[in-house]
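Several structures are given next for inspection.
Bear in mind that the values in this text are calculations on the coordinates, not laboratory data. Computed from a prediction, not measured in an experiment: that's the story for all the values here.
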Structure P
Amino acid sequence: MTVSMVHIKEKSRRKTNPSLVATLLAARKQKAWLALAHRLSGPTRLHAALNLDQIDKQTTAGDTIVIPGKVLASGTLSKKLRICALSISTSARDKLKSTKSEYVSIFEEIAKNPKAQGVKML
């Protein structure tokens, strides 16, 4: 899949969420994050909404996971993970504390890890 930075820039102009626009701008500057920028620049209704039990099934302990959407609280998490997402529900954040997992925004992860090393996108 070829991802055009101009295409992402044009789509990001239509976005009204300031944190999403900042994330798109940061992702567009890093080649490793272009696929994520392309996915986030699309319609919001196509963004992922994953429950904790779905995340638990698809991961192993210690993973860094990027979810281009929202993390929801249905189910439980049995592993320590680092979850990067656009947003997270309050109850999901509380459940993450019980497994000592960490939540950061995608923007923060792009700033900390510009080469996207060790990141798994769900």
Structure Q
Amino acid sequence: MLCLCILQAGLGWGTIRTNWRRYRQGFHRFSINQLSKARADKLLSEPNVLKNRRKVEAILHNAQEFQRIKHEHGSFAAFLESLAGMPDEETFKLLAKRFRHVGYYTAEYYLHSVGYWE
């Protein structure tokens, strides 16, 4: 879901919907394990990858960060649970610090999309 938020930034949702199958294929079906080991230059040479180096590098960095969080907390869900009770602004700030190409708006959108707030 975070990859979707990053890819969509600055683009229309129609562009994302039109190209979603291609992007999924080019980005290894958004497998965190595969993306955490991938190289930006290799992905950028693939025909089904968005040709925006900053976004590609952010997606790869974020996959590595997901792996670090999984190691630190046991799972990403446990990491999110550890944020419970933290003021929203602090939560957004923490996500923006750990993940690339993620600002407050993207952090809030992501948290809503994964059901962080019930």
Structure R
Amino acid sequence: MTTANVMSYRGYQASMTFDPDDRIIVGRVLDIDDIIGFHGESVREFEQAFHEAIDDYLDACEKLGQVPDKPVSGRMMLRVDPAIHAAALKAAKRERTSLNQWAARVLKQAAHDGSSSPTSSAHGNPE
């Protein structure tokens, strides 16, 4: 049986899973595309390895001129034209859902099917 917990450092979170066969705590940074893994034989060693892994990752990104992958909270603040806001509220009401649920579905669809390009019909008339 394994036990999973989470530890945080510099805005990143890592899973903590005890491996009873090897008697180590195995960690992986969560909610980013890059894969960052590490382990330790104690909580103190695990925490040190996690901090080193994040610090090394950020240093490597800086040296390579790359933007480090950052986890996101799932919260967004959007500023849109009032006419678009009104049209979105009406669309959500027609679908009998909240604006938040409607926007999440529309954003998910746009992110996955590529309809967020500037020439897409998604940017046409709001109604």
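Worth a mention:
- Rg/Rh (Cα atoms, Kirkwood Rh), for residues 46-93 alone - highest-scoring structure of P, Q, R: R
- When helix-only ellipticity at 222 nm (-39500 (n - 2.57) for each DSSP H run of 4 or more, over all residues; to 500) is computed across structures P, Q, R, the figure -19500 traces back to Q.
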